[in-house]
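Alright, structures below, take your time with them.
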Structure P
Amino acid sequence: MSILVADGLTHWFGRELALEGVDLVLDTGEHMAVLGDNGAGKTTLLRILATALRPTAGWLQLAGLDAFRERRRLRHYLGYVAHSPGLYPALTAAENLEFFCDLHDVSRSRVAEVLETVGLTQAADRRADRLSRGMQQRLAIGRAILHEPKLLFFDEPDASLGADAGDMLMRIMEGRTVVLATHDHALANRLCARTLILRHGRSLGTATHLRVVK
């Protein structure tokens, strides 16, 4: 069953074309990496797919719903990790997650489980602004999975995570549909059976089991 269907996604920032005519179909449970150089349109595409940005043109359906007309109904279905962690700096790691539990109407009992999943149990009582960049990224990932979304969008989720990044992401991605933007071809090969290549905002098509030529 197709959980994501995109047709002709196009976006302009003023006079600058960031994304042009991207089509995509993703089945339930698929993991797809989005690859491309800086400026290729990866972040723009991820923001549109996560309903954080409305495209200039094109159409997007998620879980059988119009992604923008019925965005509220999709709120608990989606998880999104952007470039910026989007945390409250004066709150501790646990307090950040508790806040988002309340926002999503999720029991706060999830906090300890999520902290363990992302490897932050020992940092639960540390303020977010005193965490390393990698720990902040882990906390942002934890926030994105608090409500157990079925569809995850990750924009460079491996940034500064450390040596076990691949293992952690693999555990989190299991049983979910995932679109992951990354510069790391080796990580894309490991985590995703399918890739989408972007260049200058245009899709060069999708491929399976991309092989990295060294």
Structure Q
Amino acid sequence: MIVDEYASATSIRELATSRNFYALDKLMPKISYDILADEIKKGHYISGIERFEKEIMFTLRNMSVAEIANLPDVNEGLENAIKNAANSCNSLSELMGFVKSKRYTSTRIHRILLYALLGITKEDMENSKKIDEPYIRVLGFNSKGQTLLSNICNENKKLNVITSVKQFTTTCRNKKLLMMLEKDIQATNIYTLGYDYDSYSNLDYTTKLITY
């Protein structure tokens, strides 16, 4: 939805997919637009889950029914429908049509497919809920934000603030936090498989913070 000069995240994604740079430029802060436009031009913009169709189908076909049942949001025998669809369908759209129903919406099925691709289990979800102080992943800041972040960290030294993945993985002793970060890193590595060009891995270690 677009109201005046404000746009929803869904509208931004639709405009990015259609490469409507003129509209995006009018609806986004300049720094955000510049970054997004540059990523689109580099072929680094992923328009949807369909970009990972083969990876998802391969993953589901390799999983047992019990493993699919252990994915979050899977219950009431849904694992059997997903496994049957993965074994007989040639595309995600075909699989969605096979599995989707009034009880199981497209949004829910999409989440389950991503859980499968990322290897996220029901146990992982429960463990994440038990973490009292999750980490804060900083992707970028301006000079004002940098000062604010420094003040926050000085006020509460127990906060798990990540500005360097390499440093955090070296110094952190909390296994549950490291498990969550490992999922972040894995998600990035899978995401880059959808790039048109320069599909490098381990970008979490090499990409610098965005500063302006």
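Every number in this text was worked out from the coordinates using simple rules, so none of it is lab data. In this text the structure is predicted, and so the values were computed from the model without any measurement. Cβ atoms are built from the backbone, for glycine too; each structure is taken alone.
Between P, Q, which one scores greatest on relative contact order in percent (Cα under 8 Å, 6 or more apart)?
P
While we're here: Tell me which structure, out of P, Q, gives 7, 25, 31, 28, 9, 1 once P(r) over Cα pairs in 10 Å bins from 0, in percent is calculated.
Q
State the single structure among P, Q that was used to calculate percent of Cα pairs over 19 Å apart, for residues 79-134 alone, giving 23.
P
Just checking, which of P, Q has the largest value of FRET efficiency 1/(1 + (r/R0)^6) of positions 23 and 55 (r between Cβ atoms, R0 = 35 Å, to 0.05)?
The maximum falls on structure P.
Related question: Suppose you compute helix-only ellipticity at 222 nm (-39500 (n - 2.57) for each DSSP H run of 4 or more, over all residues; to 500) for every structure in P, Q: which one lands on -8000?
Attributed to the structure labelled P.
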